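Only the coordinates and a few stated rules stand behind these numbers; no lab work does. Computed from a predicted structure; not experimentally measured. Cβ atoms are built from the backbone, for glycine too; each structure is taken alone.
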Structure 1
Amino acid sequence: MMNFLKEILSFLSFSEPNVKVVFWGSLVLCGISGLVGTFTLLRKRSLIGDVISHSVLPGIALAFILGKQKNLIYLIIGATITGWISTYLVDYITRNSKIKNDTAIALILSVFFGTGVLLLTHIQHSGNASQSGLDQFIFGRASAMNMTDVWLFAGAGIIIIISTAILFRGYTLISFDEGYARAIGFPVEWLKLILSITTVITVAMGVQAVGVVLMSALLITPSAAARFWTNNIRVLTILAVVFSAFSGVFGSAISYTYQGMPTGPWIVVVVSLIAFISALTGSKTGLLKSLLLRRSNNRKILKENTIKIFYPLSLQGTPEKYYSLEELSVASDTPVKILSKGLSVLKNDHLIEGNSSLGFRVTAEGRRESRAIVRKHRLWELYISRFMNLQPDHVHDDAEGIEHVITPEIEKELEEELNFPLLDPHEKEIPYDQL
């Protein structure tokens, strides 16, 4: 482990001339992929990235055949052309035939990738010495980059960043509501075209580091990971860029440490690990967050359902009266096991006092809580009975679920809408705040 960390630090210290090239090249390529991939994810076109990444291969091969040399500019141009043609064909087939989108994607992807493999095989048997390393575009090899390549990527990256910043609002609108964007005068078709071309160029550049097979993962996974942390699109975009750039640098460092291991798979492994951690611990929709929220909601429902039991009992007896566990169970038709859990929650929140042997009685704060939950229940029963024309005997179950999510603001609106009613549909009193 210590040796591994030393090798990583050696990579990050630029101890070898080529390390700086790999570092900056991976940083730029992966960072731009995270930026563009955000809108690909939000527009629900994740598989399009897969189509493009596989479709650039024949473009790379054709550019090499026509140019007779491994010139990166030629290769990117060729990759961009075939990548854009593939996206156009997917949309054209889906729009003008009965073939579904997923079928069109599978068709175009397999045809283009198969063609690319055939062309690469032809190149390998052509005897052209310049073809050495061309097959590494399949899995990626960041170490094959030179400083000229990095400057080229950086220039293209700056243009993509500037165009994205200028068109950010338009990209956001077409990602969430294309119809609204069109209605308020945004050039939707032009925005989609520019975003499509930007995506294709990004993929065409990214295959140098990650390869055609795994480029779609680098395009989508950082944004998917960022989605677990935020609902703000600007923060989402920044996080996607950070996750992607980190994965590029760290994956390249691991590839550098373990000689002979391809760069692309390691970059994807790192970004996938980030996505897995985000899925578990993300502050918005992470699994742990969801579990804690569900536990909190279950506790709230149990608490409110249990405290509600004391309301009719408080009307019948005196505040000082203690009720046994069995009496409460019979009065509420609730199993003793569930009731015990609810009473434990209420006691911890100081809404009741007592114990199993003495019995339980509600505190002043508990009485306020019980009146509040009954009030919400009966207000909602009256509302749906009056405005949805439901019979009184059909409103109880619906109110049982809704009463737990009625906020004070909604409660106030219900009271005003119903003109502060005194009775619910069952002719029972609606309790207000007076004790």
Structure 2
Amino acid sequence: MSTPEFIHPIRRPEFRRLLAMSITVALGFGMLIPVLPRYAKAFGVSLAVVGLVQLVFGLTRFSFGIVGGVVVDRFGERSSAITGLLIVSLSSYACGFAETFPQLVFARGFGGAGSALFIAGLQNRIIRIIEPEAMGRATVANRATFLIGIGLGPLLGGFVAHSFGLAATFHFYATGLLLAAIIGWFVMAEEGEKVERVTRSPFAALKAARPLFSDLRYVTALSATLAAWWTISGPAQFMGPLFAEDRLGFDSNQIGLAATMIAVGEAAVLPFVGKTADRFGRKAVLLPALSGAVVATVLMGRIEDMPWAFFVLMALLGASIASTSVAAGALLADSIPRGGSGAAVGLGQMAGDLGYLVAPVATGYAAETLGFSSAYAIAAIPAALMFVVALRLPRGIRARSEAEQIELPGAG
């Protein structure tokens, strides 16, 4: 199969400018990783209650996923993204000034709405300006900015917290978001792209997204996104540290190294999966990725006699999750019309949030009642089911045709 002619995303100035905004946000998000749990615990609550901060944030972002999409369809990507950044900035300032734990939960919670608005605006702009033949590489580049942010952000956050206090980290983050909003205001200005944005009312936006549920590419994209976030949240980030401590006897340093292996695995495959997805099709990436996720997850609960294998399997999980996410993002772009559909993108975000929120509860209950070995087998079910669905995907790339764009109702 010959590679179609297209401009590499990195060579497009409008895409590079989006990455500048994205990495600014990712750095700020990374700053909170070593700070937020300690800051919440400083209010004198138990470790179980500390988790409420992230739970409420996640539930709010999930609830506003479709709202963010509708805002994009009605007011445009720039309005949605900038409004989202300003809301998260206000939320972060409020967190830094919180005097009680309920105030912190509320402040961090309403930031989830802003996060949903920002993600919907940014993703829809990328889908609108990048050709389907280049979406694999565009997804990799955007994901790489997030990796850089969560890699360097904790170092910056730790320095700020050590030098100025835990609360100051939220103020730095909030100020960084204001900077990102300023960057976004300029870089997301319409520049007369060859694909114009379609403005829709909220009802028309939802109606326009409905036909996509008969498109296997779109359904697969939603399902794969859910499976990827389920796998990272449940087997990797939640059960992983608990299993390593309880069954493998790992100390904190070993557990931290194992968690880092997830990012190592992701970084190892990102340079290749985007090009592969664009050249040979999304199926060529998705099937091996899901296979790897199933194998790694099932084996994770069966290595008590081989503790060293835990590091290898965590890296394999990271590689599988990254590859699945890239393929899912490209499939989403394949199915959505070039004029954009914020509602369709918003539903994709909600699928990921749903997997991320449900997996820790479901896998934790399974581990407590059935044991780690059975819990890991159960945790592999979403990726296994997704593998069966992905088998039906056609080979290669089926780009969004002009006919598909015109058939979608609701333009106005």
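Quick notes on this one:
- With Cα Rg over 2.2 N^0.38 Å derived as 0.96, matching label from 1, 2: 2
- Which of 1, 2 yields 17 [relative contact order in percent (Cα under 8 Å, 6 or more apart), calculated]: 1
- Among 1, 2, which structure scores highest (criterion: mean projected area of the Cα convex hull in nm², for residues 93-164 alone): 1
- If distance in nm of label points 7 Å out along Cα→Cβ at positions 189 and 349 is computed and equals 5.8, the structure in 1, 2: 1
- Source structure (of 1, 2) for helix-only ellipticity at 222 nm (-39500 (n - 2.57) for each DSSP H run of 4 or more, over all residues; to 500), computed value -26000: 2
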